[in-house]
Structure P
């Protein structure tokens with residue numbers, strides 16, 4: 001990893017952590033909770049790994065779920081993904097320095113995370129994954145998910161813009177319609193694949209297969 005990018009990652013995670021939680025969303029990177037240090041560590045490690053791989057595709061989802069990113073700190077990744085790793089891609093795992101959540105009790109699995117990484121591993125495809133709103137938006141308590149508001153998406157797009165400005169991104173892919181609308185407000189041209197939740201697994205996989213077939217993948221020698 002270049003010294004410049006190492007500094008960028010440190011500053012990016014610090015700025016992300018500095019956003020105050022709202023009445024109906026939580027910033028699970030905030031230093032206000034000691035357990036969040038694990039999530040900052042995992043996100044930094046993920047971005048450092050991607051810096052080495054130099055992905056040219058950014059895939060943007062909606063926002064973190066309470067069973068996945070909220071627990072691990074890594075986009076589209078639940079505890080089994082982060083702790084056990086994705087062997088075909090040589091990613092994640094405690095052997096690579098990733099840490100399990102500090103909380104004794106946490107959700108065991110998130111279906112979206114499982115689907116996303118199964119599909120990416122099958123196609124040897126490693127994009128940079130991010131969210132339209134990078135914090136956990138909830139409805140009826142911390143163990144619920146909801147669609148972020150327009151005001152929340154305005155907060156999230158500042159982080160999207162930083163990624164687009166400073167990473168070698170050539171193609172942007174919206175995972176779901178919320179991400180597509182967010183990218184549209186930024187004037188960012190994007191392709192669209194269906195979100196894998198709520199019966200969208202088959203369409204998500206066919207969308208990824210189409211991207212890979214059209215050359216939108218990193219060189220597998222970097223895996």
Structure Q
């Protein structure tokens with residue numbers, strides 16, 4: 001399928017294609033094409049919104065282009081928009097508001113980095129139990145029980161899945177990606193690409209949620 005074939009697709013379908021590509025690599029090409037159409041469809045409106053935001057922050061209008069690019073990149077990495085959240089039923093209006101919300105968060109990260117929830121001390125987490133930390137006996141026992149259960153779950157995957165799961169569980173906050181330095185540490189330590197880490201993370205979360213519900 002080509003961009004020409006998708007250019008007239010409904011926005012809801014484009015979003016479904018993008019999400020499907022994140023869940024199944026077999027749909028990556030379709031998802032990338034759908035994303036290109038999606039960006040072209042909403043770029044002008046988003047840039048105009050970003051210009052307004054930049055002026056509020058007393059920044060030059062040229063920053064709006066970078067901000068809009070960050071918004072689309074963020075959505076591509078985390079396509080979490082839910083159709084059922086659109087109360088009006090008008091997908092284009094709802095996705096615009098969704099993108100505006102991302103823009104508000106991204107502009108803070110661009111122009112006010114001190115507002116980030118991360119302080120640069122984040123490290124890869126390989127266990128619930130920190131060997132350098134002293135615990136009360138009751139707390140240590142509680143952590144060990146949970147660690148044993150998690151280890152049993154991840155016997156169905158790999159130790160890399162566990163490390164990714166624990167690191168994201170420890171640090172990830174809604175609306176923020178993990179710090180670049182921490183992500184780089186993960187890539188080097190695990191010898192994985194960022195795309196592979198995303199896949200491992202998804203597999204790990206789905207497995208843990210499934211197993212813990214048993």
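The numbers here are math on the coordinates, done by the rules we state, and not lab data. All values reported here derive from a predicted model rather than from experimental measurement. Cβ atoms are built from the backbone, for glycine too; each structure is taken alone.
Output the label of whichever structure in P, Q has the greatest value of distance in nm of label points 7 Å out along Cα→Cβ at positions 112 and 136.
Largest one: structure Q.
When mean count of other Cβ atoms within 10 Å over residues 80-87 is calculated for each of structures P, Q, structure P comes out greatest. When distance in nm of label points 7 Å out along Cα→Cβ at positions 48 and 96 is calculated for each of P, Q, the greatest value falls to P. Which structure, out of P, Q, was volume of the Cα convex hull per residue in Å³ calculated from, if the result is 114? The structure behind it is P.
Can you spot which of P, Q the value 14 was calculated from, given it is relative contact order in percent (Cα under 8 Å, 6 or more apart)? Structure of origin is Q. For the read-out helix-only ellipticity at 222 nm (-39500 (n - 2.57) for each DSSP H run of 4 or more, over all residues; to 500), a value of -13000 was computed from one structure; give its label from P, Q. Source structure: P.
If you rank structures P, Q by distance in nm of label points 7 Å out along Cα→Cβ at positions 56 and 152, which sits at the top with the largest value? List each step's numbers first, then the result.
Numbers: P: 3.5; Q: 5.0.
Result for distance in nm of label points 7 Å out along Cα→Cβ at positions 56 and 152 over P, Q: largest is Q.
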